[in-house]
Structures are given as C-alpha cells and as structure tokens.
Structure I
Amino acid sequence: MNEREKLEEARYFYSRIQAEVNNPKPYQYNLSAFLSAARSVLQYACKEAENKNGGRTWYDNHITNSSVLPFFRDKRDVNIHTEPVKPRKDAHVSMKSTLFLSSSLSVKLMDNNGNVMDQRSIKEAKAPSNPPTDGTIVEIKYRFSDWSGSEDVTELSRKYLDELADVVDDGIKRGFISG
C-alpha cells in the first residue's frame, strides 16, 4: 500500500546519513529517522500481506532468511522504545607527512574484535608555526558494536535498503502487496 513511499523516505534519510558523517548530532538524528522510515516499509508490507492467503508466511520467510532485516527491526525498536541508537564512531587517519601536536595524543591500536593491541600517549608536543597539512586523510566510520559482520553503518544500511527493495518487489510480483 505505502511500501514504496516509505522506501523512498528511507533512501532520503540514508543520503542524509552519508552527508552528515562528520557531524555527530545530525548523523544520529538522520539515522533515527532512517530506522523509523525503513521499518515502516516492512510494517506496511506485513499488514497488507497478512490479509492474503499465504501472505504472512511469505513475510515471515523474508525476515527469517535475512540477518539484516531482523537486526534493523531490533535497532529501530531500541531506538523508539529504550534509548537512542548511538553507533561507535571510528576515525581512521592516514598521514603522508609528520604530525605535530600542540597538546597531547593518545593512540590505541585495536584488532577487528575491539581488543586493544597497543596503546601509546605523547604529551606536550610542540607545533611548528606552519604545520604540514597535505597528505593527511581522516575517514569517519560508524559501526554497530553488536553486528557480527565487517560492514559499517553506511554499508549495512545500504544492504538493508537493497533487501527492503527486494521484499517490496517480490511482494508486488507475488500479489501480496500493492507497493
């Protein structure tokens, strides 16, 4: 009934997530809106399909055969009913030049499971009057600490959108939903 409209809304908030990756609060707000809009796609599909013969089984099979759909369903439920979802923020820094600091720096080297492999601190480093800036790249990625895959929030959200689109297309093709 309204599945495609909500899917487009989720795509809009996905684009806002991508645009706001360097702005923590707008990122969080757009993630919250994304979770709600995307969840509505499945809620509309379930409500419409359950009135048709075999529709509820069709819907349940999509949820059961996916790791992404139930994961995001649960994220939305936590976000609405318990507390705002706040994924872990990882900053990856690549440098091709010397780094000068004006106060201190603490660096943790962590493995993929979040275990600290090494940790070092530098105190009271002095910055030159014209510190080099070229060659330094900072990449921000957000991760759900309870997701077992390697995808960050952006990659996982894209996967979720693709699966939602597949559910809608399949439901229309099979006559369980109108879209």
Structure II
Amino acid sequence: MPQFSKATLDDIPALNKLINSAYRGETAKQGWTHESDLLTGIRINEEGLTELINNPGAVIIKYTDDAKLLACVLLERQDDSLYLGMLTVDPSLQEKGIGKLLLQEAEQEARKQGIQKIKMTVISVREELISFYKRRGYVDTGIKKPFPTEEAFGTPLQQLEFIVMEKIIKD
C-alpha cells in the first residue's frame, strides 16, 4: 500500500538513484520532467543527500509502495516559508498523479508547521513544469535567481536561470 514517510540516512542510496534517474540521462527521458536537454552531470550525490537529511530544518518526504521508493520531495523551512525542491517521481510512473500527491503532502507539512507559504525555484525555460505548478495554485513571483555554477548541480548546456514561484496555503 502506498505511503508517505520521512527519509532517513538508510534511504540515501535509493534516493540518489531515483533523483538522478528522474532528472538526468537517458532514463530521465522516459518521463516529462527531466532536465537532460538542459544539463549534463548528476543532479545530486550521496554527500548532498546526507547534508539535507541531517539538516534539522529540512525533511525529504518519500513515497513508497511495498517498500519500493517511487517518489520524493525536499521540504526546507526558510524564514516564513517552506521551500519545496527536488520533486521527483520515477520516470516510468510520471503522469499517474504521484506528483500532485507529493504537492498535497507538502501542503499538509506546511500546515503542520504553521507555515502559510510554499516557495520553489524552477528553471525558467521549463514551461511545461511551470504550467503544471500554476495549475496547482503556484504563481510566478517575478523574482529571478541565477543558476548555480557549482558542479554539484550539473553543467548547463545553455544559459539558465530560476524563477521563484510560491503558493499561499490556506487552512
């Protein structure tokens, strides 16, 4: 039976495999949310995942079915908002509503923490993904941020920047 739970250090190898397979490389192209045409390299490594899991202000929510990791999302408290990042669904399972379930779970977590705003950054040229978030109530704030230059995020194949999107969570 599918369920949500908080990721632990024991989940790092499976998280690393899932996230990188959904964002980059040939496997990612099975789904519609990949960045393979925009970036080369990996999306994250085990060291980065360890830092996130050990961060007391962050949580990675995983979605499993019969102990098999199908999806995950990073939620990190930042001032008066909850930052949502690394929304990941197994490429072979995309377009089955799992991403929507993760967004609903993120909203539940925000309510639990007494937070009324969820923010995220999205690569500005990912129009389909931006439209997906807009259909779920997120709005473009008009704020742009530079894409990181550290290799840990991959190597851009073109000039990239982020837009900041947000959603106000109602009780």
### Query
Computing Rg and Dmax of the Cα atoms in Å, for residues 15-70 alone gives 15.1, 47 for which of I, II?
I
#### Entry: Test item: Rg and Dmax of the Cα atoms in Å, for residues 31-110 alone calculated as 21.0, 68, pick one of I, II
I
### Message
Given 27 as the derived value for relative contact order in percent (Cα under 8 Å, 6 or more apart), which of the supplied structures I, II does it correspond to?
### Response
I
## Note on the structure
With helix-only ellipticity at 222 nm (-39500 (n - 2.57) for each DSSP H run of 4 or more, over all residues; to 500) computed for every candidate in I, II, -8500 is reproduced by structure II
### Query
Computing distance in nm of label points 7 Å out along Cα→Cβ at positions 23 and 39 gives 0.4 for which of I, II?
II
### Query
Given that Cα extents along the principal axes in Å, derived from a single structure, equals 41, 40, 31, which label among I, II identifies that structure?
II
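Computed from the coordinates by the stated procedures, all read-outs in this text should not be read as laboratory data. What you see is a predicted model, and the numbers here were worked out from it, not measured in a lab. Cβ atoms are built from the backbone, for glycine too; each structure is taken alone.
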